[in-house]
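Below, each structure is written out as structure tokens.
Bear in mind these aren't lab numbers, they're just calculated from the coordinates by the rules spelled out. If you're wondering where the values come from, they're calculated on a predicted model, not measured in any experiment. Cβ atoms are built from the backbone, for glycine too; each structure is taken alone.
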Structure P
Amino acid sequence: MKKIAIFASGGGSNLREIYYQIQIGDIPAKIVLVVSNNPQCGAIIFANEKGLENFIVNDTRFPNLDTRDKLLLQALLKAEVELICLAGYMKLLPKRIVKEYKDQILNIHPALLPQFGGKGFYGMKVHEAVIEAGAAESGVTVHLVDEEYDHGKIIAQKKVKIRSGDTAKTLAKRVLKVEHDLYPKVVKAFCKDRVVWE
């Protein structure tokens, strides 16, 4: 069973999906840490409800950047984390974390990378940009994390067709449904050592 840390800043719907897939025995893993920059977010509320260890890392709690990064790394190492899953985490990971966990950090992005990715492309802003561009399709990308936003090697993608009359909100709803299907599948594959680079 792989030990997982999940990083989230919002509602935590992908955290819930992964958690439930673990509970029914579909993903051979254990969530040992939930990390957030937002102590009031849905992900932390859920973590507390389920008794999951959590760690809040932000500049209010730790004004010194170096201290903040060190304490986060210490928390991950103490929990013996083997896989980090970013699930709507709104901060760039510290370089020392990316280096320590090279090829062990997954992220899910609500578009077909490399399009509509990078700094500033997150949440509803992604869907607004897709609609504004008049794209025929959008989708979901799960990729490995490196030191740039939405840049690492792509593991899996799934397309979502844009319908006439779609708004950012209607598109976001359908994309999120695909996220909930694709992300646990990739996490499961990773935990079973089925993600291989050639």
Structure Q
Amino acid sequence: MESNNRENILHIALDLFAIQGYEATGIQEIVDKAEISKPTLYHYFGNKRGLLDAVIGEYGCRMFAVIENGTRYNHDLVMNLTILTREMINHALSNQAFFRLYVALCSTGPGSQGFAASQPLRDSVYSRLESMFASAAQDHGNMVGREKAYSRTFMGVISAWALLVINREIELNDQTLYAIVHQFMHGIYS
């Protein structure tokens, strides 16, 4: 029962944070929707920031696993990026609330609790991407020293396209996937 209670609180908090934003969601709203008391929430998470940290920890590790698998460089950057793009967008489709929350937290001001809470996950994601681009730079000399810029730009591209797919503004298919990756690659090779 205790595990179910914790999972229920996490799920409700994730949905509210994703829809309303972390800052705009109050503890009272979470406990009312979860049908628990404030002391119960505090027992599990300590405070609102602890709850956000738990949400990011629980759902962020799933997103990071996709990044980790997709950034294993195989000496074919186009294929790596195609697989990673498809898997990230599919993950975003399957985990829309978390993906929306992650993008929103990454977009908040550096002094906010949301930005600080998302920083470890964001740093891990960028680090894995930088590592992949550094490996690719050994095959493509014009990429040397640009790993940091490529990792940030690529996550921006993924985030933008994933939101378009989630919002049903476009459909993810082979043609769209090709366009996303080749648009990014054009920037690398130019």
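Which structure, out of P, Q, was Kirkwood radius over Cα pairs in Å, for residues 104-151 alone calculated from, if the result is 11.7? Source structure: Q.
Starting from the value 36, 7, 5: which structure in P, Q was semi-axes √(5λ) of the Cα gyration tensor in Å, for residues 40-79 alone calculated from? Display every interim value, and only then the final one.
Working: P: 21, 14, 5; Q: 36, 7, 5.
Checking each candidate, the match is Q.
When mean count of other Cβ atoms within 10 Å over residues 96-103 is calculated, the result is 21.1; to which of the structures P, Q does this value belong? Present the calculation step by step, with values, prior to reporting the outcome.
Values: P: 15.2; Q: 21.1.
Attributed to the structure labelled Q.
Say we calculate distance in nm of label points 7 Å out along Cα→Cβ at positions 56 and 120 for every structure; which of P, Q gives the highest result? Walk me through the numbers on the way to the answer.
Working: P: 3.1; Q: 0.8.
Structure P gives the largest value of distance in nm of label points 7 Å out along Cα→Cβ at positions 56 and 120 among P, Q.
Of structures P, Q, which gives -11500 when helix-only ellipticity at 222 nm (-39500 (n - 2.57) for each DSSP H run of 4 or more, over all residues; to 500) is computed from the coordinates? Clearly, the read-out refers to P.
Among candidates P, Q, the computation of percent of Cα pairs over 26 Å apart that gave 30 used structure P. In this comparison of P, Q, the computed figure 2.9 for distance in nm of label points 7 Å out along Cα→Cβ at positions 112 and 136 is attributed to Q. With FRET efficiency 1/(1 + (r/R0)^6) of positions 64 and 128 (r between Cβ atoms, R0 = 30 Å, to 0.05) computed over the structures P, Q, the top value is the one for Q, the highest of the group.
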